[in-house]
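A.B. asks: Next up: some structures, all given as structure tokens.
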Structure 1
Amino acid sequence: MLTKRTGPEKKISEPVNFFHAPTRRSALKYALAGVLSTLLSRSAFAQDAEPAPVPAAPAEVPAAEAVAREAATVVDLNNFSFDALSAAMRNRAAQPYSPPPSDLPPPIQGLDYDSYRRILYRRDRTVWLNDPFNFHMQAYFPGFLYKATTRVHIGDGTRFSLYPFSGADFEFLAPLDANQFNELPLPGVAGFRLNYPLDLPDRFDELVSFLGASYFRALGMGNRYGLSARGLALNTATSVAEEFPRFSAFYIVQPKPGEESIRIYAELDSPSLTGAYAFDIRPGAETVIDVTKRLYFRQPVERLGVAPLTSMYFFGENDHPEREDFRPEVHDSDGLFIERVNGEKLWRPLKNPTELALSYFGESSPKSFGLLQRDRDFDHYQDVEARYEVRPSLIVEPLGDWGRGVVQLVEIPTESEINDNIVAFWVPEERPEAGSEYEFRYRMRWGTLDEKRSDLAVITGSFAGLGGNAAQTGDVNTRRFEINFEGGTAANMPGGTVVEPLVDVAQNARVEHIGVSRLPSGGWRLSIELEKLDSAPVELRAKLSVAGRVVSETWLYQWIGQ
């Protein structure tokens, strides 16, 4: 729920086991998701603005008052509540931003990728390993890309203690010299992961991981890691340098025996704002995370991205790579899904564009939006290592009224599957100013979502290629789009049913052909052939209707090519 506060508040490519370190791909994706987004979003503008300034230090105040201010920004570990955490974050936002200290010992500062991947959390030091709990916890060692550390506290919800992670909790494989690290003091850790018997009752698989800035990701049953989420996105794809808030501290409520959920609180900090977060995590076939976040702004921001999702789309059925690749498709997600408040469901296939592409979908408190991996057929990927067909989908369901705004989709060109080049988030219509306070509540569903359990046919394939006929030679300025609709009441239509295509095409394209055919599976195929009339992008919108009643999702597409 979005509420503006004006006064004081009242009242890795697969599930990892205990010994698994981040792979090169998963480690770089955590870091490069932000770096690539920053660089490429800025290149889309003719002139870059200067980075947002850090607020100047306030005038000097008496020592006693300074001590009181500092105490107000610190969470009381012996009298903890979400409201108390929120109050501390509000007070901290009134103070100048303090960058995270660079206090890692020299041996940790010098870790590179090959060294970092040889540091593993020791199984026998797993938190709650010998307790009758359904959750285990392990930490990530600081260093390499993760030099800004975070503090992890454990408690009962009202009293917390800082957990004393040390070098002795980790295993240092050769050629690392364990003696260099075992006794080193750790000012904090890079992040942590929670394990849970998700797929087998006698094995604790990784369930959720918090690592790097405000990034986190989770799994549903049978999934392997794919897309990620962030606590917040600031100034993504704007003329202002993107800012990456970080979770500076966590407070984990120790589970009780038999409990199937776990609660985590977190502090968020950045030059522009602070935040208090609460995560309620419930694992299962779909792992559900309920999020409440309260934001307190030090200064204005150009664009606030709420519930941001980041993923990878390299190539798929609607575009083809220039280089040869034995795999037909490579992506963690294949489309953006939006369910509008009026019940209309939108599907926008993802693309790997040649230039930065920004898309905006105006909404008024949508029912849901997310990045999905709909294609679950191994034959469509042929990658026995990456197993893209089991990557999770992620749906965000706003709780309460979020008001007016847009769902923004950012598609960044990439020449490698190592980069997270897709970002989607909600942008509220009102731009935050210094002193603004907001609260958002939403539910996240991670997993292999069964979307065909709907009365509307869902879009299961979007194919694109040159138009014209097979005998045609020379330049062809037409494009053919083939869209598959399956499931819903449309799948039960008898032979001879008249299915009407409802197609909207921008004025800078001429329709050459539109037709609907029956698929062997019982679904329907919509064919559209267009001629482009100028160099501007062509916006397309299509759905199916029977007897005046819409029976499918709405397909959206932006033809940018020739």
Structure 2
Amino acid sequence: MRKQKVRYSEIIPRTQQWPIVQLSKNRKAFIEEVSQESFDNLKRITRGRSLREELEMTVYREKLRIKANPWRVDPKDEKPFWRSIQERLADSATLPPQEAKEIEEKLLYEIVSRYSEEIAGNFKRNSYRFAKAFITFGFARLLNAARVKGILSLFSRQLDLDDKIHIVGEPEHIRKLAKKGTVVMVPTHFSNLDSILIGWVIQFLGLPAFIYGAGLNLFNLKIFAYFMNSLGAYKVDRRKKNPVYLETLKTYSSKALRRGCHSLFFPGGTRSRSGKIEKALKLGLLSTTIEGQRILYQEETPEKPATKVFIVPVVINYHFTLEAPALINEHLRRTGQERYYKEADEFTTSYKIATFLFKFFTKGSNISVSIGKGMDILGNYVDDEGNSIDAAGKPLDPKDYFISNGEITVDHQREQEYVRILAKRIVEEYHKYNRIFASHLVAYTAFKMMERKNPKLDLYNVLRLPDEDTVIDYKEFKKAWKKLRKRVLKLHKKGKVGVADHMLEKADAAIELGLNNVGMYHARRPLIKKGDQIIIQDMNTLYYYHNRMEGYGLEKHI
């Protein structure tokens, strides 16, 4: 008998009333507002450099980026634009100070406007509806392709997408918060598929479309670019590290939040190269939640109380990640330096993504999306009404965090401390809402057994172990796996981690499921079982999947 399905109604049925729709209607005006506020902020901020020096540094970094790391998605006029900025800046050096300053400010505004236009999303209601329908229909049909052969698979209703993607945690809570204030969803980030996956989750839960920051590199692929634009993406270029770009990006996020647009960004900044749950979060975009909340408090009136901003951690769990071999090789190159060299094999074509999607949806693997409990901008939990609760269970008002001498004040140093507190709380919630799969535990068990058998070897030598030394007796493996599972279930009982239902099955069945799923797409599976032995075929990829379980103190129990 099939499980009763939950169907969520839209919390705002009329799309015209969605904040993102209102923003898109006045896209040009919004971009101009972002440009002006960014421009004003940059003129006020001093970093020990004059405006001319800041501009020179920006031009230098941008020209270096164009030469060293160009992308297909980059505008065609990149070189002439920055050449023009450089030439006009050089010409102004001989002018009187006031005239030179006017030209410098004009150039700064040109740069900021260009960045604002590049960053801005281009949400369209009709495209959103089509993307929503296409993703749901297309993914669900793929899901049934292996179960109903031939053309009939396109029309089969045996399984729906929510049979494959399990949404757990606090979905009703986030729906209630989205009616009370502005939700900022902060997911973990492991795969380039995360953006589309979270986009589907948002619409499945009946939430209005979110704006979200997506890596500009993904717009190299036209199919990805179409769907991400349709689902509310704005562009984030991780190559650009200059303060002018970063300030413009932060202002875009902050202003959109103040307009009531629900938002999503990956606070890890980029996909986890090591396979670990993120620990060191990027504070830039995260700081806009605190700045946005403070400005909302500053602008509130008795007739219009300030909207509250709610932070909702989300943990995405896959049995396997398409990019795992390339990601872990990049991580090892970064950390091992001369001790480790290997070519990356990143996927960059629509064909590879389509192949992955077919493989994923036609195999018996699932995804889990864990929705965390909402928090305010200081990491305090909030109830369904959006009221903040401190650690002792007492109500509090986040506005008090911004008050000094009886009034709301701007204190950037104070807010930087607040964002560090919030980042720490998000990481804690990631570990709490992480949902352990059997595939994670078999990888962790096998790799830790290899480390224990070779205590004198460092990580890089363990990764280079010869094939004859990467074989484990199944009985020993099963004993270690059961011991670790027992510890995991104790942590679960204490509310410190989640576990998938299949983790409660008999050991042999759960281990078999884990082995069948871990790295199932890769050319070389990290782990296989042959007879009475567990054979490690790819130590690097095994290390990647093992890393998902780090941070729970399990190494003491093997």
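Since every read-out is calculated from the coordinates, none of them should be taken as a lab result. These figures come from a predicted structure and were not determined experimentally. Cβ atoms are built from the backbone, for glycine too; each structure is taken alone.
A.B. asks: Match the computed value -2500 of helix-only ellipticity at 222 nm (-39500 (n - 2.57) for each DSSP H run of 4 or more, over all residues; to 500) to one of the structures 1, 2, and report its label.
C.D. replies: 1
A.B. asks: Further question: I have 17.8 for mean projected area of the Cα convex hull in nm², for residues 112-375 alone, calculated from one of the structures 1, 2. Which structure is it? Walk me through the numbers before you get to the answer.
C.D. replies: Numbers: 1: 17.8; 2: 16.0.
Computed on structure 1.
A.B. asks: Given a value of 0.15 for FRET efficiency 1/(1 + (r/R0)^6) of positions 176 and 248 (r between Cβ atoms, R0 = 25 Å, to 0.05), calculated from one of 1, 2, which structure does it belong to? Display every interim value, and only then the final one.
C.D. replies: Numbers: 1: 0.35; 2: 0.15.
Computed on structure 2.
A.B. asks: Where is mean count of other Cβ atoms within 10 Å over residues 216-223 largest, in which of 1, 2? Present the calculation step by step, with values, prior to reporting the outcome.
C.D. replies: Numbers: 1: 22.4; 2: 17.1.
Greatest value across 1, 2: structure 1.
A.B. asks: For which of 1, 2 does FRET efficiency 1/(1 + (r/R0)^6) of positions 304 and 448 (r between Cβ atoms, R0 = 30 Å, to 0.05), calculated from the coordinates, equal 0.00?
C.D. replies: Working: 1: 0.45; 2: 0.00.
Answer for the origin of the read-out: 2.
A.B. asks: Assign the value 1.00, calculated as FRET efficiency 1/(1 + (r/R0)^6) of positions 192 and 272 (r between Cβ atoms, R0 = 25 Å, to 0.05), to the correct structure from 1, 2. Don't jump to the answer; show the numbers that get you there.
C.D. replies: Details: 1: 0.45; 2: 1.00.
The correct label is 2.
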